[in-house]
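Each structure below appears as structure tokens.
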Structure I
Amino acid sequence: METATVQKETLWRNHSFLKLWTSDTISQFGSQFTTLALPLTAVIILHSNPTEQGILIFMGSVPWLLFGLFVGVWVDRHRKQRIMVTSNILRGSLLALIPIAAIFGMITQLGILFLYAISFSVGFLQVFFDITYQSFLPALVRKEQLVEGNSKLQASASVAQAAGPTMAGIVIGIVTAPIAIAIDACSFFASAFTLARIEHNESIDLGTSKASVFGDMREGLRVVLGDKRLRMIAGSTGTFNFFGTGLFTILPFFLLSLGISTSNVALAEGLIFSIASIGSLVGVILAPRIAARIGMGLSIIGSALIGGLGGIPYYLSGSLTASPLFALFGLDVNWYLLAIMAGQFVSFIGVVVYNINQVSLRQAIVPIRLQGRMNATMRFLVWGTIPLGALTGGLLGTFFGLRNAIGIAVLGGSLTFLWVLLSPVRSLKEIPESME
């Protein structure tokens, strides 16, 4: 009973955490529009091919490879709240340029290079925000509340993923993809306003600010690569992101190959991720319960396995479309969409349980003074594979065919659990103590 009372006061009465949660919720809903609308602007408005689509996603994620480690040092030396507010204001301003260009009839004249530039700039600012965001939470809640805090934040992401894509697909169908991005721009401004109202006294380690930049980067790398638990989690997550991004890159073209019309691709994508994302909500509920029942380690391993297996219906759908059974049983594309949704439902449960528990583990075992550099190193490793996956997916789809590209992505994603299975993570029963 005493524990329950402390939890309530820490989270539900912690106004700083609630404002962080509110800000995240606003941004998560807005981001669903750009996630669908930006690639569809390239496909439908600018008639891009799979390779150009891969480059577009590459441009948005390559800043992690270029700047991730440097940003981690910067975050540990500066006020995190200020970094997050500034990042959101600038991202909203940049995204607003796309609907403005569309309104004035300039989007086709500016072409794909314009989208590349916006994607890269927004991705650069996202590096600052995401590293700061995960480093800021441990300063607002106690170690024993990290799983609950991450669960609440993940709940916002899950609800946004469940409702957002369908809403985005409908809006895109009405106002076109580039105009719909204005909603995300507004959400960044609202999120920045909420973040600015957090009242929290941040302490900066003066010793850190006097150290060399490369010395700090080496310390962050040493924290992650020197701990086999963190190293293998990075390998698992990075591999999953590589193959998952490859699959997402060619998804619009894959849906077109199933017989979905160009005008309905946005709605189809929205329905897939909205209905499947209900699995995210299930994962939020299950994450702390599974960790408590079978242990932190087994929950991470099992959820990684489930998350990878959820992609199998994509490959089966492409295979069955070419089969005589397709016509024999009178099946149409709607049946394949339902199978894909079911697979994504299962996958999202696994991904959310995995993320909540492995992020909580990372935050708990690394001292607060190293959180920025640890998160920067982890993001460098696990998000650095995203641009490579985008390029690989686009090239495979262009030169080897969509079905073969889908098969490679699904096979690779289903094996990512091996990293954590063959590591000390499997023996963890509960969150261990900090390294210091």
Structure II
Amino acid sequence: MLLEFKCSNHRSIKEEVNFSMIAGSDNTSEELLKGFGNFRVLRSAVIYGANGSGKSNFISALSFMRDLVSNSINHQPGQGVFQARHKLSAEETPSEYSIQFVRNDIRYAYGFSVKQNLIQDEYLYYFPKGRQVKIFERNGLEIRPGDRYKGVFDVSISILKDNRLFLSCAANYSNIKEIEEAFMFFNTDIVVYNPEINNWTEYSIELMQNNDMIKKVFVDILRALGTGAKDVKVKLEKIKLADLPQELQLPDALKSFLGAQEGNRIEAKVVYDQFEVDLMTEESTGVKRLFQMICPIIDILNKGKILICDELEASLHESVIFQIVQLFQHYQKDKFAQLIFSTHDTSLLDTDLFRRDQVWFTQLNKERATDLYSLVEIKNVRKSENLEKGYVSGKYGAIPMLNKKFFHELEENILG
């Protein structure tokens, strides 16, 4: 589970912003929280804000941290670390990222900074029995292991470079359980979905082919949404590119270049009362999006992962999003999955769906830098308040539309 994430100097984020999945003192919907030590942890959070206010950049920062941990071991000499500084930050100002999370009932704290496209600082601690223990601290290329880890990082240190994270190196060149757990949190537990980049259709087909339960749940969802679908037929198989059907054959020059390489051949049909529809060529965009998203979400719920999605409504209808949030809120107690997403859909601002500490906003300040804050931080917000009305009226800031005065002046100028 994700507990807390902080970052600074990342795109529109200039000064440090702090995002937390730890519940506040509010006792509303207490049954939806997960206890961990002294913490009560939220299962979902939603982020609102105007276009360009930094919602996507906040999610980008989380995604950047995940990807750098997973991939920096592959960085070659002379290859700099990508650093997306705020436009008003000096070149020597570091970009900083830190996170606290839980994996297999142990809390970890990890962070690093990037300065002038190189790793400057890095640390990893964990909390067995609730007490902080240092695994390592780093400054430049100097590694200071904790007392329990002296002498076990020699190989990892030997391959360390100023463009590689030490966590990435140690996960690949040591056998330390705590290092592996921390690395796997980034590598497998955080799932970032961007509808403009990701296409999970093939992933969904593979899941349904291998898991009858996931297929049944997906068909039940299609029926519940009134699509009229009765069943789905899916098939995913490995096929040599040279063995493609005649109408799909590759040019001879390309065929000889690819040789005996294999690809995935997928088939998916949606079954209705009197006919079948090919998913890829005949089905509606809405059902295609359901096909892409629902099965991976079921898998994420079953495995207790964290789904992070930018503008979820770009992929799914608002009624589907409402049900997805409910799934994350009420899923079986032995699994703890989390959902963090941004949206413009104000119909989801409902106290029956979200506690106040689950609702976040982004807003640009005078420096055109992103401020991130929770609804809990705003004074005089009642537990029973109409959140949608309050947001649209501008009570919470981060307003997604121009004000009435602007429209009145515009109307006067145009109409005279």
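Throughout, read-outs are computed from the coordinates displayed, never taken from laboratory work. Everything quoted here is computed from the prediction, not taken from an experiment. Cβ atoms are built from the backbone, for glycine too; each structure is taken alone.
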- Message: When Kirkwood radius over Cα pairs in Å is compared over structures I, II, which one is greatest?
- Response: II
- From I, II, which structure was helix-only ellipticity at 222 nm (-39500 (n - 2.57) for each DSSP H run of 4 or more, over all residues; to 500) = -8500 calculated on? II
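Here FRET efficiency 1/(1 + (r/R0)^6) of positions 185 and 217 (r between Cβ atoms, R0 = 35 Å, to 0.05) was calculated and came to 0.85; which of the structures I, II was it taken from?
Source structure for this number: II.
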- Taking FRET efficiency 1/(1 + (r/R0)^6) of positions 89 and 225 (r between Cβ atoms, R0 = 30 Å, to 0.05) for each of I, II, which is largest? I
- Query: If relative contact order in percent (Cα under 8 Å, 6 or more apart) is computed to be 19, which of I, II is the source?
  - Reply: II
